[in-house]
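Only the coordinates and a few stated rules stand behind these numbers; no lab work does. Because the structure is predicted, anything quoted here is derived from the model rather than measured. Cβ atoms are built from the backbone, for glycine too; each structure is taken alone.
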Structure P
Amino acid sequence: MTGREAVVNKALNGIELREILKADFERLLDAEGLLSHYVAYNRIGYDLTLRLHLDNPYYPESSVAIASKASEAQPGVEPAPLRDTSDEAIASGQSLHRDISSPNAERLRHGLTLPVETRQQDGTTQIEQVRYPPQPELGPGDVTLKDTTKETREAWKIPAR
């Protein structure tokens, strides 16, 4: 970086945020031991919820949810909660929360491009996109992974054992 260059810490765009969310979803899947390669299920139901809290006066919050449903293409996948389960049935839940205070720190953490403002010899400026490899030394960021099994069981009205 030279005196003619400045890293701009502009807001994350939707595509960048999608990449961060994909990485966080992988982290969430990795944290669920019930999804190991040696475990198999004849029947399963699930729901996925994405909730965003945005610093935007027009859209301060956004939420989207997808629930599993029965289909001939995916035998064994049913709506959650499952009905008429065996005594061995398990309900599990995980939640991941991330606070992003620096867009550029997240860009570096996830190997996304950084906008660098470059001043040309003629005095004009242009924004160049510079990609650095992911920076694991930055750590995971402000991320909290929480076991929400109790809340999941309560929401689905599954009695505790």
Structure Q
Amino acid sequence: MPGKTADAISLSQWSRRRQTLPVRIDHLQGAARELRQFRDCVARTSADQRASAREWGLACTSFMLRASMAIDSLTELTSIRVGNWPDTPWAARFRTAHAEVDRRLTEASTSARLLVRNESYTADVASGFGFEGARLIEALDGFCQLIEARYPAARDS
């Protein structure tokens, strides 16, 4: 069996004859730019402490709108996987970072939904969103840095 030795099986099934990638590089770069912009939105929303439920509701509505665009960008990148990307180690790190962003985005969105509904607003809920927002920012930074390190054109000019 090609790629198999007595002790190891090659993880990379990438064929030199196979020239097309499952995601075009310009789409990967566009997603990185979109996620950087979303990261800035999260930073603005979670860092500014608001006094009222109404203010939090408005801020989190904007967050939720941007979150849906971020989810679309992440979804566009789901076909990058070990075995169908030429750089297997990078694809493995990419999948891990992608999953972390997805998980953090889900948690921050859950907190934001509570703030959008005025009846569920409390200082603890607002604090929880700040905490989840900070963790989402970290995940987005790591994810975008991973893309930009491998594909420098993904950095904003």
Structure R
Amino acid sequence: MNKQKINLITYLLIILFFVFQSSFILEGGTTIDERSLDNSNQITLDKLRMLTNFEIFKDGDINPALKDIYKVETYGQFISFQQFLFSRIFVNSDLINSFFNEQDLFLSFYSKVNLLRNLYLNIYVSLLLFIIYKVLVKLKSQKFGLIFLILSAASGLKLIPTLST
């Protein structure tokens, strides 16, 4: 197989993975600690805004809001914060509102946020698969990267049963 065919198969596989996983977004749920994650993400966003606006000092001392680190800020915010930002950017978009109206879904802030978080996670995983593929191509070969993607996508699609202990 030539390199162009492998690239085409790779891109199609990632797109199919994204589309298939996205078809389950409305079936996805949420976690019990979602509101506390939102609170911690809002605290993180407020602190980032203070830093970017150079509000580090207040009344001759370090800004009190920047001194404290709350327990909820340490819950693995890396992906959660990205989802938070993504959902807040698009939560009131016409596209999301029309989707909810067309699907006759309960139109609430958190139902839209939940959908957007799950959508972002699918985008993130698909992008990560692409990046891993590119790294594997550099380290090994295109065929090795393609085999990795096929096995990863198949296990993500539950086509390969997982071993249980």
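Looking across P, Q, R, the calculation of percent of Cα pairs over 11 Å apart, for residues 65-104 alone that yields 64 traces back to Q.
In terms of distance in nm of label points 7 Å out along Cα→Cβ at positions 41 and 145, the structure with the greatest value among P, Q, R is R. In terms of relative contact order in percent (Cα under 8 Å, 6 or more apart), which of structures P, Q, R is highest? Greatest value across P, Q, R: structure Q. Ranked by FRET efficiency 1/(1 + (r/R0)^6) of positions 49 and 121 (r between Cβ atoms, R0 = 30 Å, to 0.05), structures P, Q, R are led by Q, which has the greatest value.
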